[in-house]
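Every number here is computed from the coordinates shown, using simple stated rules; none is lab data. None of the values given here were measured: they were computed from a predicted structure. Cβ atoms are built from the backbone, for glycine too; each structure is taken alone.
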Structure P
Amino acid sequence: MASLTAKVVRGRTYYYSRECQRIDGKPKIVRTVYLGSAAEFIAGSIKHGQDAQPQSVDIAAFGDVVALYALARQMGLVELLDRHVPKRAQGLSVGQYLLLAAINRAVHPTSKLRLADWYRNTALPRLIPATAKQLSSQSFWNHLDFVEEPHITAIERELSQRLVEQFQLSLRTLAYDGTNFFSFIDTRSPATLPQRGHNKQKRNDLRQVSLGMLVSTDFHVPLFHKVYAGNVPDCTIFQTVTEELRVRYRELARDCEHITLIFDKGNNSEQAFQTLDATAFHFVGSLTPSHHMDLLDVPASRYQPLTGERLAATRQGSATTSP
């Protein structure tokens, strides 16, 4: 990748074009071209530009990729990842691999086999220089082998706290929900997480992995996640999640005294409610019509709108709701 470099000689500034490549894991200048002073450089560009026609045009994705890279730098993401998952100082770090994968997933999801092709058509070669060999799918998987479940838990806790502090996220209301993702993992694979279950995308013929996530209602920032087998119902795993949320509450409560947890009826279970009752969480859930058949018999005309702009679409029954 070529860059413009200024050099001061006897009080005058001259410019050079320098091309840098990574050799044996280290950046090295492989070509230098003298361009002259600023006046000479501009004059030459104007002179040649009158007749010269471009031979080719390279188009590179810039805005979305650089915005995400800048945000990662602001958070100190790579440094955080590398501190929890260190490796020998050679080539790209584990944190850099994970950042490249995350940016790719956000702007142009592709397989690891095709990631190098996508990378070359973005601004990333200037930001995270890497060779084609370093971006091979095998190199990615070799580095992801460094990441273990305890690392993920520790990283998530520290990153969540950092996001809350840096971006002043409101924790007064947090939303939890579960979903699942079908995969094309072979049926004979010994993996235990992918299982057949009730797929929300109607692909019950494929093995799926389920994911529960806690997010802030302020910008929907993920603060906690739980990956579980695709054949486990949401309400069953929520019993386990509530135990973990009890621990997480103590960490989050440093930034907010009262936290309300919101979840839908798919997570309802008596055991989960008992666990939540023992925590400091306030919580709001939902019920199915079968839980309040008596209220369904009340005519809609008996309900009155609540006061306040935010509650204008919500109605409540009168004190005497019997028909």
Structure Q
Amino acid sequence: MVWNDGRLGEREPNTRTAQLPQLNGLPVVTDGGLETDLIYHHGVELPDFAAFVLVGDERGRQLLLRYYEAYIAIARGAGVAVQLETPTWRASQDWGDRLGFSATDLRRVNRDAVALLDGLRDRAGVETFLVSGSLGPRGDGYVAGDAIDPDDAAAYHAPQIEAFARAGADLVTALTLTGVGEAIGIVRAARTSGIPVSVAFTLEQDGRLPDGTPLSTAIAGVDAAGGPDYFMLNCAHPTHMAPAFAEPGEWCSRIVGLRANASTRSHAELDAATELDEGDPSELRAAQDALRGQLPNLAVVGGCCGTDARHVAAMWS
């Protein structure tokens, strides 16, 4: 695989936290379940669920651009901002090693992914266009594993975050986190790179993190260690998120974004599934709308596994 390093110019890390519209309560469309859309609707093979492998291939880049353009159209139709996540959820070193990507390769692909989306700005036709560098957990996004030391997490995720910052991403978003320690480490690494950061936890059907931590406790724990610019929830159906709000509090105001799964199945059931459960876009919208009363600062809305532009369009209808 050939990477054209020459078409990217590095820029100084940006510190545009104040310019994020979602922090001022303004609505923002974000995208859906990139990997499941590519696999099940376009027949693309993604080893280890890694969409970043497409960035170094012209056909792959064109496929990604068509995917993102559908969400730009939703934002344009709604008259709101758009935030697109780079296809780099797996583009960190442990996963890169499994797929034969060196540290240099990963630095290029993370920067190229930002440049790919940055190239859509001028023709997007929306007033505010944000490029978010997407990163995922070091381990499995559905299984908690051993507790992670925050310093170890910061060191592990720092190269990817630094690549995003150097490429001029507007922020970084850590998706599908399963525990507090890794979230704290990611926030530390982002602060060192001078780039805004959001943290998204995934939840089990009981509304708790995969390691059993209540969502309120997880948010309080990360905030006590400095905290991200805001929190999100992703990769769970809204009915799985609902139990987390049985005892609402001020911590709910820290959640600014939702990226829900289309399916009501558990993580274990989804892992074992051989066919895509797309759910019903209207039912997903209704289930998510039921959460709005608990989320006074909800602004960023998109989808996760099993969703595509139809689901996100339904949420914004």
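Odds and ends about this structure:
- Origin of the derived value 0.90 (FRET efficiency 1/(1 + (r/R0)^6) of positions 78 and 270 (r between Cβ atoms, R0 = 41 Å, to 0.05); candidates P, Q): Q
- Top of P, Q by mean projected area of the Cα convex hull in nm², largest first: P
- If distance in nm of label points 7 Å out along Cα→Cβ at positions 62 and 206 is computed and equals 3.7, the structure in P, Q: P
- Given 1.03 for Rg/Rh (Cα atoms, Kirkwood Rh), for residues 174-213 alone, calculated: source structure among P, Q: P
- Which of P, Q leads on relative contact order in percent (Cα under 8 Å, 6 or more apart), largest value: Q
- Label whose coordinates, when FRET efficiency 1/(1 + (r/R0)^6) of positions 166 and 254 (r between Cβ atoms, R0 = 30 Å, to 0.05) is calculated, return 0.60 (choices P, Q): Q
- Structure with the greatest value (metric mean count of other Cβ atoms within 10 Å over residues 86-93, set P, Q): Q
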